[in-house]
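Got some structures for you, see below.
Every number here is computed from the coordinates shown, using simple stated rules; none is lab data. Model, not experiment: these values are computed from the prediction. Cβ atoms are built from the backbone, for glycine too; each structure is taken alone.
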Structure 1
C-alpha cells in the first residue's frame with residue numbers, strides 16, 4: 001500500500017526564503033558599502049595622489065639626443081662627421097616577454113650569441129620607464145625588411161632614424177681624433193643620467209674623449225601622451241636638443257698625408273709642430289686602425305685581431321711610445337752647458353775615441369772609435385761626438401742636467417688636450433733612491449748626456465724640445 005505524501009508547509013518555506021533574501025540583501029549592501037567606501041578613498045581622500053599616478057601613466061617624457069659636434073682640421077676638412085642611420089630600439093614596457101622577443105630577434109637576423117648577450121647588457125642599464133633603448137646601430141636594408149615582415153613577433157621593437165659618428169678619413173686620424181663607442185656599464189654609473197638620456201655613445205679616446213663635454217651637446221625632450229599599451233597618441237610639448245660644439249683642430253690633413261707617405265710601411269711615429277706657437281700640425285702613429293669599427297660596436301673577433309697584432313695598431317706611439325732619445329738631445333745638453341756657464345761655444349775637449357772619468361779605468365766609447373781629436377761645441381754637435389758630451393754631462397752633474405732637460409719638457413707631459421700621453425722619465429738622484437733604493441753613479445750621468453740610460457721620452461716630448469730650440 002503506497003505511503004501518503006506529506007503536505008508542504010508553505011508558511012515555513014516562505015520564512016526560509018525571506019531569511020535568505022535578507023541575508024543576500026545584507027551581503028550586497030555590505031559589498032556596495034565597501035565599494036562606495038573605496039571609491040570615496042580613491043576619489044576624495046587620495047584624489048591628488050591618484051591623479052598624479054594617472055598622469056604619470058598617461059604622459060611620458062621621451063629624450064631627444066643631441067647631434068654631436070663635428071671635428072675639422074685647420075683647413076676645414078671634416079675629420080669626424082655625423083651620418084643618418086636606421087637603428088633598432090626596444091621599449092621594454094611594450095615588449096611583454098622581452099627575453100622571448102630578443103630571442104626571436106636574434107633568430108630572425110641571424111645574430112651571434114655575443115650580440116644576444118649585449119642586448120641584455122643594454123637593457124640592464126638604468127633608464128626611465130617607456131624610454132627606448134638602442135640595440136642595433138646602422139641597420140642594413142635587408143635587416144629592416146626582416147624586422148618589418150616579422151613585426152608581429154617583435155612587440156616593443158622599432159626602427160628609428162638617428163645620427164651615428166663617421167670618420168671619413170678612417171685610419172689617417174685614428175690616434176689623434178680618436179673614436180666614440182657604446183656607453184658601457186662602468187661609464188653609465190658615473191655619467192650624468194639626465195644629460196645622457198637617449199645617448200648611446202661617448203668619446204673613448206683622443207680628441208673625442210678630451211672634448212666630450214663640448215662635443216656632446218644638450219639633450220632635448222618630448223612630452224607625449226600614451227595609451228595603455230604605451231603607444232604614443234599625441235605630442236604635448238617639444239624642446240629641441242642643443243647640438244654639440246664644432247671643434248677646429250690645428251692638424252693639417254694634407255701635411256698628415258705627407259708624413260704618412262714619408263713613413264711608408266715602417267712602424268713608427270711622426271710629429272710636426274709649429275715652432276711659433278706649439279700647434280701640432282701632423283701626428284702619425286703607424287700602423288693605425290679604422291675607428292669606424294668601434295662606432296657600431298666592434299666584434300670580439302675584430303678587436304682580438306687588432307689587440308693581438310704584432311704591429312700593435314691600437315698603440316699610440318706618438319703619445320705612449322717611450323724611447324731613449326739618443327743623440328737627438330745633445331743640442332739641449334749643449335744649451336744647459338752654455339746657460340749654466342760650464343762651457344762656452346769655443347770650449348774644447350780632446351777626443352781619442354773614448355772618455356775616462358777621473359780615477360776610473362773604464363772607457364766610455366765614442367761612436368767613432370778612432371776619435372775626432374780636438375772638438376768644440378759646434379764640431380761636437382756636427383759630428384755628434386759622444387766624448388764631448390760625456391765630459392759636459394760630468395761637469396753639469398745629474399741634478400743640474402735633470403733640471404735643464406725637464407725645462408725642455410723631457411720626461412713629463414707636454415700636451416694640453418691629449419689625455420693619453422705618457423709622462424716618460426727624466427732620472428735624478430732622488431728618483432733612483434726612491435725607486436731603486438740605490439745611489440747614483442757618475443757613469444750614469446755620462447750616458448745620460450748622450451740620451452741613453454734610464455731616460456725615456458715620447459716622440460711628442462722630443463718634438464716639443466726641438467721646437468723650443470728652433471723658436472729660441
Structure 2
C-alpha cells in the first residue's frame with residue numbers, strides 16, 4: 001500500500017531514518033504480500049518530539065472540540081472500513097466475516113461508544129469549594145498487538161485523543177497494514193500535526209525506546225505478560241504511568257444445572273474464535289465430574305464444525321494462526337499436553353492433511369485435565385481447549401482462581417442468582433454470565449499478571465487523565 005515504507009510523524013508521511021525493512025507475511029499462504037520500514041532510536045525521538053511539541057496546544061482544546069474531532073475520525077474510519085477489514089483478513093488470517101463484522105467492527109463500536117461517553121463525562125466538577133479537574137496525562141506511547149489489531153489501536157487512540165493527549169503508536173510489526181490505514185484515517189479526519197504519530201518497528205528496539213523515553217509520560221501496552229514486565233522495568237526510572245492489558249487463562253465454569261449441549265457448544269465456539277488468539281478466550285472449561293464424559297462428546301462434535309480454510313473462502317470458519325513462530329509455540333504446548341497424560345479428544349499435532357501450506361492448527365481439545373498440568377496453567381494462544389472435572393461449586397471457584405492470570409472468567413447456569421454468586425467470587429477483571437453479547441461500555445482489563453488499569457468507555461478515558469484538586473477554588 002501507499003506509504004508502507006514511511007512513518008506518519010508531525011502530520012506528514014516521512015522517510016524513516018534507517019534502511020531496515022520487514023516483509024509482511026500472509027499466514028494462509030506463508031508468502032510475503034508487502035513490506036514495511038522498521039524504525040530505530042532516531043525515529044522514536046522524532047515522533048516523541050513531535051508529540052511533545054503538539055501537546056501544550058492540544059491539551060488546551062475543549063472537550064467539545066475533541067468530540068467533534070472524534071466524529072470526523074469515525075466518518076473517515078467508515079470510509080476506509082472495507083480496506084481495514086480486508087487488511088486484517090490478509091495479515092492476521094481472520095476469516096472474511098470475522099474480519100469485517102468483528103475485527104473492523106469493534107473499532108467502529110469503540111468510537112461510537114466513546115462519543116456517547118463524552119456526552120456525559122465531567123472533566124471538571126466541584127466538591128465543596130474544591131475544583132476537581134481531570135487533565136491529559138501528556139505524551140503517551142501506545143504499543144498494540146497483532147491478534148485484534150484495529151480493536152486495540154482504536155481503544156487506545158480514541159480515549160487518548162478525547163483526553164487531550166498526544167501520542168506515538170507502535171503497532172505490531174507482523175500486522176501493520178491496518179495501522180497504516182488508520183494513520184490515513186487520522187490524517188483525513190484533520191487531526192492536528194503532531195497529535196498522532198505512527199512508527200513501525202519491533203519491541204526490543206522501538207517498543208523499548210518508547211517505554212524508556214524521558215519525554216513519554218505514559219505507556220499503554222497490550223501483549224504478553226513477559227513483554228509487559230519488561231516495559232514496566234524500562235519505564236520505572238522515569239516513573240511514568242504504565243497501563244497494561246496482558247495474558248489470560250480464563251476459566252469457564254459450567255454449573256451442574258446447565259443445558260449441557262448449549263453450554264459446551266458455545267464454550268467451544270468462544271474458545272476457538274479468532275483461531276484461539278484472544279487473551280480473554282475461555283480456554284479452561286470446568287465441568288461437574290458427573291457430566292465430564294458427556295461434555296467431552298459434545299465438545300468433540302462442536303469442534304468438527306470449525307472448518308479450517310482460506311480466510312477469503314466463505315465456507316471457512318477458522319483461519320490460520322498469525323505466524324510460524326506462533327504455530328510452533330502452539331505445537332509445543334499440544335505436545336506437552338500429550339506427554340503429561342491429558343486425554344486428547346480431537347486435533348493434535350501437525351497441520352490438517354488438506355492444508356499443507358499455511359499456519360493452520362487443528363482445533364484441539366484435551367479432557368481429564370488436572371490442575372497441575374502445563375496446559376491448564378500456561379497461556380497457549382491458539383485453538384486449544386482443556387476440559388477439567390470438578391466436584392463442587394466451591395471446588396470450581398477455587399480451581400478457576402488458582403492461576404497467575406485474572407483477565408476474564410465465565411459462568412454458565414440458568415439460575416441467574418446462582419451464577420451471580422459465583423461471578424462475584426471470580427478474581428478476574430471481566431466475568432461473563434451465560435455468554436452475553438459484547439458490551440463496549442464494560443471495563444476491560446485484568447487482575448494479577450493479566451495487567452493493571454481498564455480500557456473501554458469512561459474507564460479507558462480515565463486511564464489517560466491526571467486528577468488535579470484545586471483547593472480554595474471557591475463557590
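Match the computed value 1.31 of Rg/Rh (Cα atoms, Kirkwood Rh) to one of the structures 1, 2, and report its label. Structure of origin is 1. Largest in FRET efficiency 1/(1 + (r/R0)^6) of positions 154 and 314 (r between Cβ atoms, R0 = 35 Å, to 0.05) among the labelled structures 1, 2 is structure 2. Given a computed value of 19 for relative contact order in percent (Cα under 8 Å, 6 or more apart), which structure among 1, 2 does it belong to? The value was obtained from structure 2. As an exercise: mean count of other Cβ atoms within 10 Å over residues 18-25, calculated from one structure in 1, 2, equals 10.0. Which structure is it? Label of the source structure: 1. Suppose distance in nm of label points 7 Å out along Cα→Cβ at positions 66 and 410 works out to 3.6; of 1, 2, which structure was it derived from? Value 3.6 for distance in nm of label points 7 Å out along Cα→Cβ at positions 66 and 410 corresponds to 2 out of 1, 2.
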